[in-house]
1. Starting from the value -5500: which structure in P, Q, R was helix-only ellipticity at 222 nm (-39500 (n - 2.57) for each DSSP H run of 4 or more, over all residues; to 500) calculated from?
2. When relative contact order in percent (Cα under 8 Å, 6 or more apart) is calculated for each of the structures P, Q, R, which structure yields the highest value?
Structure P
Amino acid sequence: MPCDTVSRSKIEFLASTTNVDLLTTGLEANGFTVQDAGRVLYIYKNGAQGIYEKATGRLSIPESWDSQEFKRVYSVQVVTQQAKENGWEISWTTNDQGEPEATVERQSF
């Protein structure tokens, strides 16, 4: 492959159920810059760009980015939001595999 070739990976979120605000918050919390351009989100990090298409849920990212990171950062935001909505306390740590791990405490009544 020539050195000036850009390879991209595609990830699909369900467009009908993905909360774009949570996705944006998760990405920004992990060092990405997100620009909302209406129908798409432009995602930037380390001089590279990805694009999230809101209507289709398709995310196109450079090959150098970890596609699983997008799923992780979104999942963390979804779990955190659900915990808050239920009045639970949640704390995040990183396990031995380097993945986020939540401890959730339900409030006693």
Structure Q
Amino acid sequence: MASYPGSKVHRPSRRKLGRGQSLQRAQATVAPVATLANVALTFDRPVVVSGTIELNVSTGIEMLSQTQISPTVVHQVYASSVVGKTWRIDESAPVRTFQGGALAAASGTF
């Protein structure tokens, strides 16, 4: 016959991560498309932009304006044509996903 409070059952919590483990944050990736002096930055998931995204263009063309059109598209206008130029975006860009992830670094050519 069992008596109160009974024997202790030692079970590990299912809500805790093991030693050295951490939550994985979903990173956003970007695919810019250029038409003359306009660049459309299209992200693979909804993002929150808290400042100006520095799209480093190979010739150092000045950016004039930036507008977030939708949760996945940001539109930038430059002083001259960016077609045929190389570009690079760092991980430190002010872009975050709704799950807390950051922007994955990317580079390429328009």
Structure R
Amino acid sequence: MVKKVLRTQDKKRVVIDFSTDTKLYDSPMNPPNTGTRFTTGIDLHAHKARSGNMYFYTHSWSMWQGDQEEFKLITKDQAEEFLLDKMALSYPAEMTTEEIEKAKEYGFDLLIEDA
């Protein structure tokens, strides 16, 4: 269990646990035959607070010694933009079918065309 405390813009505490919070996007971590291409990444998580409020946050990680991981609260609109950016990537960074379905459960219907 890995818990961290993040602060909202109005200074409220959000206690995240990225080992149990829902992961909406999981960055590839150095898959075979990619060299050092995927040694850093940013994952997206959803956290439901005791109040019932939903919070979204990114988890920036690195496999490089000395690099620090970082957690950052983002808005729902920023989370949607993050996911839409990931929808345009190719394998192995593209969103999986399971991630797209999970995103839909959290109110992100990414495959609805609005152009």
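Rule-based calculations on the coordinates, nothing more; no lab input. Predicted, not measured: the structure shown is a model, and the values here were computed from it.
1. On the way: P: -8500; Q: 0; R: -5500.
Value -5500 for helix-only ellipticity at 222 nm (-39500 (n - 2.57) for each DSSP H run of 4 or more, over all residues; to 500) corresponds to R out of P, Q, R.
2. Values: P: 23; Q: 30; R: 18.
Of structures P, Q, R, the maximum of relative contact order in percent (Cα under 8 Å, 6 or more apart) occurs in Q.
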